[in-house]
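The structures considered in this document are given below.
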Structure P
Amino acid sequence: MKLVTWNTQWCCGVDGVVSPERIVQGARQLADFDVLCLQEISVNYPQLAGNPGHDQPALLAALLPGFQLFFGAAVDEWTADGERRRFGNVIATRLPVAQLQHHLLPYRADVGVRSMPRMCTTLTVRDPALGPVRVMTTHLEYYSKAQRMAQAQALRALHEEACAHAVAPPERSDDGSPFQSKEHTEHAILCGDFNFEAHEPEHAVLAVPGSPARFWNAWKVLHGPAPQPPTFRLYDRRYGPEPVTCDFVFVSNGLKDKVRSMRIDGDTQASDHQPVAVELWPDLSGPAET
């Protein structure tokens, strides 16, 4: 499986130009992806810089023939004039799909701190080599550390719950109703913009050593203590003076030994974040890190 994740900043480049076409082109240059996870996708938000207010999920779907595209809105609201606006994450895939789930993440009160609701979209796909895999993409809170910690804990709980279902599934049902048996799997990829760095406690919440439902940082699996190249504030320093790494790919226990390569495009300026690509293969017959 080849996956690309990218915080697109509503497809707005460092030059201020909003271009879904440029985002798709940049992702394709990085990898011939089977799964594309995008954060900060907007519908009808003309107040965002450079944004004409268009329906970005629809535009992205048209740019990705042969893919199914799923949009999860963390923010879904109406203006005083009755206009609907949405903002969230996208997963697009050319793999067969088994199940889609949208999970709202905790939105704790944090008085006086700028914030907005956050969510995680989980798409279970059937990879021909890996089998069923839960692809989870998210974008955690930037300003409120209390909310961000609660959201990291919720992601961990979602993974633990899914793993428990895989080990001890519900009663089997083939009746075609909503009780029909689901595709439960312990295999998961969690990716997105986490708005924390690898040394911060939120990262440790996801990667608790010794846990059967822990997540592994895919970069660390491949490179050990070597730091991951920065993914934010390389070219746009409005949010801080130094580049940082906050866009990660985590994998579950069963996928840890299947991570073969990971790349970050440090050159593109199609967003204020850099895209990340990861490849997973079931054995060493697949491509290896170069």
Structure Q
Amino acid sequence: MVFFIFYLSVACSTQQRIIYPPLSTFQDPMRISGSGPVMVALPPGQFLMGSPLNEPARRQFESPQHPVIISKPFAISQYEITFEEYDAFVNASHYAKPSDKGWGSDHWGRTTTPVFNISWYDAQNYITWLTQQTGKKYWLPTEAEWEYAARAGTTTPFSTGGCISTDEANYHGRSPYGDCPIGPLYRGKTTAVGTFKANAWGLYDMHGNLFEWTEDCWHNSYHGAPSNGSAWIDNAFIDLINDDLVDDDVATTPCSELTRVLRGGSWSGYPRHLRSAYRAANDPEFKSIFIGFRVVREL
């Protein structure tokens, strides 16, 4: 894998726009007070997106594995967006407040717990507000940006290597994965962001805790996928039941009518769902205790 790290500053007419050093962290001040999410600046680079044919538990819709070039640096939130961060948006905009109620009558907390019960549209509204508050352009990660960040330079199923354990991520650890040891824990709820060790690029919970919305519409394969890291929002055919690759003559559906891609696995997911290449999807209006999000910002 080719990987580049360098420091940039770009002159823009009469003022200079600073590109943050790769792998540095920062927060944008907000107009109302306080700061936005902690962001990590990532470098440009190249990686293989998708899973190799010999990866245990791979799905056919992770094919074909293909090179993606990220030509510009970008920043991604170090943690999944928390209830505390989302509530700042709710309190300022009078938007609907999501419940922090998990299983049964338990409330999982409204501070450093990652926010859940969030639809794709809710995430977009938060991002619009964050962009207005900071004057910086934010968006949901594209599938490629998400996988690039999750892999953090690795080519293994997880950024932790060929196996993962419940000491390294929050998931249903009582399920096996390949020849790996059993998890072994099943916590049965979300954990506070930053509970586990970050990946090599300083990002937390890229595996487990909550599935995360991405910008892309679902496609049954990577045939025709962008190679530059951009969101894939062209028309597509969706069939989540059948894993077979779509024939060229199958009718397509407008992206606006399609489900959106989810990445990363969740606190209730099995290890196979936590793989860097794993893809899932749901209706953009869907809300659950298994789904949250993180954000990306231009540099």
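Throughout, read-outs are computed from the coordinates displayed, never taken from laboratory work. All of these numbers come straight from a predicted model, not from anything done at the bench.
Of note:
- When relative contact order in percent (Cα under 8 Å, 6 or more apart) is worked out for each of P, Q, structure Q gives the greatest result.
- Origin of the derived value -5500 (helix-only ellipticity at 222 nm (-39500 (n - 2.57) for each DSSP H run of 4 or more, over all residues; to 500); candidates P, Q): P
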